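Following are the structures in question.
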Structure I
Amino acid sequence: MHFLSYLFFLLVVNCVRLVPFALLYAFSDGLYFLLFKLIGYRKKVVYANLQTAFPNHSATEIEGIAKRFYHHLCDIALESTKGFTMSKKQLLERFRINDPDSISERYFKANQNIIGLTAHYGNWEWGAQTAAMLVPFAAHVLYKPLSNKRIDAYFRKKRANWGCHFASIQETAKLFAEPTLKPAMYLLAADQSPSNIEKAIWAKLLGQDTACLHGPEHYGIKYKLPLVYCHVRKVKRGYYLIDVWDLGINYEELQAGEITQKYMSIVEKVVQEKPDYWLWSHRRWKHKRNFLS
């Protein structure tokens, strides 16, 4: 079954490769009708998340965000697939970095490893694919491997074509401990629900007590690494700009949970300003905090 899925995946990739972007978005509109109108892909999860995050929104407002989210989800599904066969020039025309304060350059010149935090927002797949082209660092991307090993190997190879190193989240401790030949940026999209709730750090996100992945705070403190947030801003359909923000962590005055809360506060701000582009189909609040434990 996995082999057949891999063959189908290759067929889709090579078909999308031949399609110009204008036509690609016509297909995306058709995919939206299929997923939202006919299949109702994860609709209950999306609407439950939106109602939790925006309790004061009317049903009409929730419906509007949901529809725009599904349109965006279909766009990035096809954009990401096309990204595997795009040239470096094509990618960089559509996915650029905006760092007027030269935050990344400053840390690089100081020979300082950093943690780059992001979210499942905008087109995070193009972000992973282009990271090594956009910053001077050795780019290391932590990700969760796919169950289909053939497709996972394809993903790793294609994403690494432009210099990114991809490592499984199971290898996180090993990756951070390894010496680097030049300053490294460790990229973490850590805004999803943790699988190991025992290690979770709790923070407030969109008014909810939220179980968060411990990695950014744990490895930031352990190695005293600066943390920056990489916001993937959608400029228009098919075009994105990365804004880089320094979290300004002071390890001498750091409180427990502070890094995680700063991170979640940025995610909250981004989502509140433009909620259409966050991954609402993920069960973000499936864990509940036990205040008695």
Structure II
Amino acid sequence: MSAVEAVQVTKKYKGSESFALNNISLNIEAGRIFTLLGRNGAGKTTFVRICATQLLPTSGTVKIFNNDLIKDTEKIRNYISIVPQEGRPLRALTPWDHVYYWLRIRGLNKYESSERTKKVLRDFELYDVRNKPSMYLSGGMKQKILVAMAMATESKLLFLDEPTIGLDPVSRRQIWKAIKEKKESGTTIMLTTHYMDEAEVLSDDIVIIDKGIVIAQGTISDIRNKIKENIKIEISKSGMDMETLKSYGSVIDTGADILKLFTFESNIQELSGIAIKKNLFFKVSPITLDDVFVSLVGSEPNNSDDSHVN
């Protein structure tokens, strides 16, 4: 069953000459973690906000659990919850206030709201500060309040737009654990992130968007296979002939003093010999999702109109 079915979705903001989303079609299977990757302004947040009924598409159709986004908006809102990228807790309200009253607004009774609030605040290590106004909490704690609010609803579909931004490594892993538990309970999750390790740890499916267009999609393995080579070599730019390196594989100029070469294991010994003779920095490692992302998206400045929201 599809949790989200988007067909030829476009979005053009008023006064803009270009599309924030350009003819995007995606099918998100229920019960999976679906991650949108892209540079700032690529169109990720625009797509999330459309699916979460916060924006109307310029054209195209979106169905959430087979309910039409426009005709069945109120019904869809009963199924979903969102951690918005631009969201902030209210300064005078405590973590308890945010979670408890959000659950009450969504129709839960006092007992169930209280029990869920206790659990989620303990899960995110917010229980000890449950009665402290959010204005006195750290930025990381404020971010965790927003995630706790969404998680506590037990919605069928969660939209998490950069949910771990600004969090320390321990807090990030708390959120990861909660996301995995939600998936195991049958929840569908649409995630956006700039942390490639986060995408690798959590994602069942990945879509890479650039300038409002889908440029790659599939499982982690599918995305990694976009680079045919299996080894990454980092080598000093100074003293290396670019044409010589290109004969061994694909070269990416990082703009710093180090070049990245995607090549095969069979070339390591020969290339290391060249580096040793020239006394150059030389490092061998596996190809990561971050490498694939950079090779697909590149380092050109982006001009997408998703800057309205990102």
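Every number here is computed from the coordinates shown, using simple stated rules; none is lab data. Fair warning: this is a prediction, and the values are worked out from it, not measured in the lab. Cβ atoms are built from the backbone, for glycine too; each structure is taken alone.
Hey, mean count of other Cβ atoms within 10 Å over residues 51-58 derived from one of I, II reads 18.5; which structure? Considering all the candidates, the number was obtained from II. For Cα extents along the principal axes in Å, for residues 171-258 alone, the calculated result is 41, 39, 28, so let me know which of I, II that is. Only one of I, II returns 41, 39, 28 for Cα extents along the principal axes in Å, for residues 171-258 alone, namely I. To which of I, II does the computed value 14.2 (mean count of other Cβ atoms within 10 Å over residues 27-34) belong? Only structure I yields this read-out. One of I, II was used to compute mean projected area of the Cα convex hull in nm², and the result was 18.7. Which label is that? Structure II accounts for this read-out. When Cα extents along the principal axes in Å, for residues 35-178 alone is computed for each of I, II, the one that comes out at 51, 39, 34 is I.
The value -10000 for helix-only ellipticity at 222 nm (-39500 (n - 2.57) for each DSSP H run of 4 or more, over all residues; to 500) was derived from one model only; which of I, II is it? This figure was derived from II.
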